[in-house]
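Read-outs: derived from the displayed coordinates by stated rules, not from any lab. The shown structure was predicted, so the numbers you read here are calculated from the model rather than taken from an experiment. Cβ atoms are built from the backbone, for glycine too; each structure is taken alone.
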Structure 1
Amino acid sequence: MNLEQKVVEWRHHIHQHPELSTKEFETAEFVANKLEEFGLEVHRNIGGTGVVGILKNGTSARSMGLRADMDALHIHEQNTFNHTSKNDGVMHACGHDGHTAMLLGAAHVLANNKRFDGTVHFIFQPDEERATGAKAMIADGLFTRWKMDAIYGMHNIPGVPAGQFITRPNSLMASESSFKIVINATGGHAALPHMGTDPIVVGAQVVTALQTIVSRNLSAIDETAIISVTNFETNGTVNVIPSQVTITGDTRSFTDSALGKIEKAIERVVEGQCISAGVDYEYHFNSTCLSTVNASVETIYAVTAAKKVVGADNVNGNCERYTISEDFSFMLREIDGCYILIGNGEGECGGTALHNPFYDFNDDILSIGMDYWVTLVEQQLNQ
């Protein structure tokens, strides 16, 4: 069995044994054991179930990190092929099985060939889906225990031709934040609205006013953003004006400046409407992910490596931005790096959307992703 076949086998094994965020015990042990087989120095339990494999060669002090995510999703798989999930209700529906297998394959190649001068850190991160795994590994000393000059990540993307690469300098993907607004009023009988205060009317005004933040508070040129109200709940019933309304929603933006403005503007809108109506409010804002910001130099390295692997015609180094989010953004706040997307395919062959019960990582791109990692290392650590 050649290496490409082994990587497919590894991917299928991981797909059959998916584990939810923070519970990637078997996956982490599988990864750690493989890295040890390849001769790497292995560190377990970094930021929970995270694994770091270290490969050194030559005398250079230069170093870099390559990151893959390991966790799965709470989805009941609907596929019928032989490597479907054996854990009912848990599925690799985002391709983290493929990401892990590709990075393992690259570690195997680099450990055998050693055509680089420096140190490579292979980072297998838990808990990406809840967006807390990167922060946990950082808090556990990922960048203080081990020196890295740059950090790189990769994710598959359905709908893009198999094996094509896309990325861009600066903001590639948006931040993701959630907000919760609780409006507290007196409520009352539906036949006697004048006897109390009505949080539904106030809440409706808040929802409408929130739509003006993007259009009137942010630049249409360089502060693109989204504010979506996704839920509106009350504690009332058909003939009772409620005493409380809870509004929740989601925001996306591409710069930290825009994110800060959104957080403040939402509260300003809520406060104004509630003061006007004479009711109280509670406001909570949580930034799940920051925007994924690629450094210019590292993006050039990534694009150059991708072009060497698949040809210039199959690499877009200045793609459109995406409003999806990724907690790799926290690693990019620590050190410079680049996040790149690899096409999973179109139509029936790789085109099924992420987080879909019929999704599967395209085995045809495993060797391409593996070659990209190897090329990136050999290119950057041989200059």
Structure 2
Amino acid sequence: MKLILSEEQQFLKDTAQSFARDKTPTNHFRKLRDDGNAKCWDDSIWQEMVQLGWSGILVPEEFGGSDFGIAGISVIMQELGKTLTPSPLLATSVLGVSTIKLLGSDEQKKNYLPKIVSGEATTALAVDEGNHHSPFDIEATATLEDDKWILNGQKVFIIDGSSADFILIVARTSGKKGESNGLSVFIADKNSTGLEVSQISTADCRNYANLVMSNLTLNADALLGEVDIAGEIIEQVLDLGRIAMASEMLGNTEEAFEITINYLKERKQFGVLIGSFQALQHRAAKMFCEIELTKSAVLAAMHAADENSNELERLSSLAKFQAGETLHLVSNEAIQMHGATGISQWSPLAGMYADMRHLRFADGPDEVHHMVVGRAEIQKYDLW
């Protein structure tokens, strides 16, 4: 497995870097937060991303996309993470596109994927139902009555749930809670009768929501693909989302580290640069080593996804928890080394720390992904 970027991926990375620096520096996010923007992303900025083709990175060419793979969109997420740029890329262009692409019929792909590519539609994926991330612990039900699907239940902590035009709802059509079989995905307009969406107020103003379905009635063609087969596909979709989030956290980490190193080179105490203090050099070296490990983990996961490797689940979880732990280390150390200036509203470091907290919980906390990797490693040795 090559742990390097292709020429096309490097071009996407360079383009995203220029875009983030010019269009969405950290004060862009700060303004959205302070203005109380409900979406916490800017429509005009999103349309510029659409014009660059980013909304269709994972969409096959026959539906108007570029099909550059998860590595292509991950390098974009990495650069946007450096300036805390909020956008629907994760919820729509990774989770939404992947769900429709892997589950939908040809007709459904023709209907929805071009709308995503053009920026006409955004999506949110509704999976979890409780505080503990467990994609198969689904109790929300969908029953077929007179060619109509009737959905009842609730979903929590849905990324972009309050702003999405369409909600992709995972519901149980057979089997019982905890089973991977018997799950199906339905696509519902956000304004559907029987669908109540409630936005969650978060520390960094990111867009999350809970939803309640009370006899939500959908046409038969709202079912994506076939009934009862979505369980394993949703796991694959979530793996791709984990890689994208790990990439965003990696970019966040790299920026926090660069800001800190520059500060060590400029700040003086007792007439000398604080970067000359051995204790701070050791702490900086520790951060650097962890960042390099994280880069390798994220690159390995990106390539595993695009090569359809059977190591995808293990490597995506590895990338997610490694990126989360490294961002926690670096953002915390960066603030500590900066002192009071690190937590001022004018410093991006406080925003990076807050960003770290929500990304480490999204799609399961670090402990869940530690467990996934641990089980995969133990199974290699046939201990039981």
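Tell me which structure, out of 1, 2, gives 16 once relative contact order in percent (Cα under 8 Å, 6 or more apart) is calculated. Mind dumping the intermediate values first?
Values: 1: 24; 2: 16.
The correct label is 2.
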For 38, 35, 18 (Cα extents along the principal axes in Å, for residues 109-164 alone, calculated) the corresponding structure among 1, 2: 1
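Which one of 1, 2 has semi-axes √(5λ) of the Cα gyration tensor in Å, as calculated from the coordinates, equal to 44, 23, 19? Before the final figure, lay out the partial values.
Working: 1: 44, 23, 19; 2: 36, 23, 20.
The correct label is 1.
1, 2: which one has helix-only ellipticity at 222 nm (-39500 (n - 2.57) for each DSSP H run of 4 or more, over all residues; to 500), as calculated, at -16500? Kindly include the intermediate steps, with their values, before the conclusion.
Working: 1: -11000; 2: -16500.
Only structure 2 yields this read-out.
As an exercise: distance in nm of label points 7 Å out along Cα→Cβ at positions 37 and 117, calculated from one structure in 1, 2, equals 2.7. Which structure is it? Mind showing how you got there, number by number?
Details: 1: 3.3; 2: 2.7.
This value belongs to structure 2.
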Value 13.9 of mean count of other Cβ atoms within 10 Å over residues 173-180 was derived from the coordinates of, among 1, 2, structure 2
